[in-house]
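Some structures are shown below for you to check.
No lab work stands behind these numbers, since they all come straight from the coordinates. In this text the structure is predicted, and so the values were computed from the model without any measurement. Cβ atoms are built from the backbone, for glycine too; each structure is taken alone.
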Structure I
Amino acid sequence: MPKYVAFLRAINVGGHIVKMDQLKSLFTALGFANVETFIASGNVIFDSGVKNTTTLERKIEKHLRDELGYAVATFVRATSDLPAIINHQPFNRSEMETEENIVYIGFLAEPPSAANTEKLRACATEVDLFQVAGREVYWLCRTKFSESQFSGARLEKTLGMPTTLRNSNTVKRIAAKYP
């Protein structure tokens, strides 16, 4: 049975507090097996016989909206897809490996339009660089996230679609734990 990770938006931010035991129970109620959470920021790992990630996303979103009372954008990836996501080199390797620079990965439900991808690239500054590869956005931030002029909300507005961001180190840790 395939193993997946659901990257959830709006979990434990903005007043939407969900205990990880509750989140695990919500996913178990959907019939998923081997449900685990990974750090308290909306990462849920589970097994499912369903092979279509879009179907999984819609099923999870509906259930979470019904149970939590608010929309939770959900982005599902097979754990087998994570190595390609984390090994992608959207920026100069030395820039990605500089300790002060952080690469964030934004997960999308579908690839953005070419026009919106260009809008995002036009937002690049000396501090922030962006690349899109399929359903992922890579953001190289050369300062603290809180000091950047860019934000997750601006990313969504520029792309015209919901996204959720994870530090690339978090995605690497998930990939290492669930090969």
Structure II
Amino acid sequence: MSVIKHKNQRVAVLLDVQNMYHSAKNLYHARVNFKEVLKQATAGRQLIRAVGYVISTETGEEKTFFEALTKIGIETKTKDLQIFPGGLKKADWDVGLAIDAVRLSPSVDVVVIVSGDGDYVPLIEYLRNQGKQVEVIAFGRSASAKLKEAADDFTDLGETPETFLIRSKK
């Protein structure tokens, strides 16, 4: 897939931070370099809004990470981790990200979804039917095949992991 990306396009970048965090951790034992991901997503175009959807835990240890995202230009939307009786934990932003994409779509030409989650396929189909260019950025090995197919363009961060990952210094 190859789409035309020109500097006059207005872009919204929506980052499913948990999805990317867990993919990088499980596949590469590393962390995501969100600054490089944002640069890849905008590709020299006009960034209208970048939103990272994040989860807070009781310990609050992720606070400095959230501040780092804000520092590079990613607005964070936070939701608390839900812990159910029996220990089951739940935390996802699928609906929140989808609603924001629909809400932002009249103001942009391109919506970039940074996630490998196949739950976003109906959202992509809707946005494309509204005349929006929809691009997906994720690690190819953990991204849904249907998600890759639905997007106008798919960028596999796993093709150049040295650019998009931060390895621990251990």
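Numbers at a glance
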quantity: Winner on mean count of other Cβ atoms within 10 Å over residues 93-100 once structures I, II are ranked, highest first; calculated: II
quantity: Winner on mean count of other Cβ atoms within 10 Å over residues 5-12 once structures I, II are ranked, highest first; calculated: I
quantity: Mean count of other Cβ atoms within 10 Å over residues 45-52 - highest-scoring structure of I, II; calculated: II
quantity: Structure (I, II) behind the derived value 1.2 of distance in nm of label points 7 Å out along Cα→Cβ at positions 125 and 141; calculated: I
quantity: For 22 (relative contact order in percent (Cα under 8 Å, 6 or more apart), calculated) the corresponding structure among I, II; calculated: I
quantity: Computed 12.0 for Kirkwood radius over Cα pairs in Å, for residues 61-100 alone - originating structure among I, II; calculated: II
quantity: Test item: P(r) over Cα pairs in 10 Å bins from 0, in percent, for residues 37-84 alone calculated as 23, 55, 21, 1, pick one of I, II; calculated: I
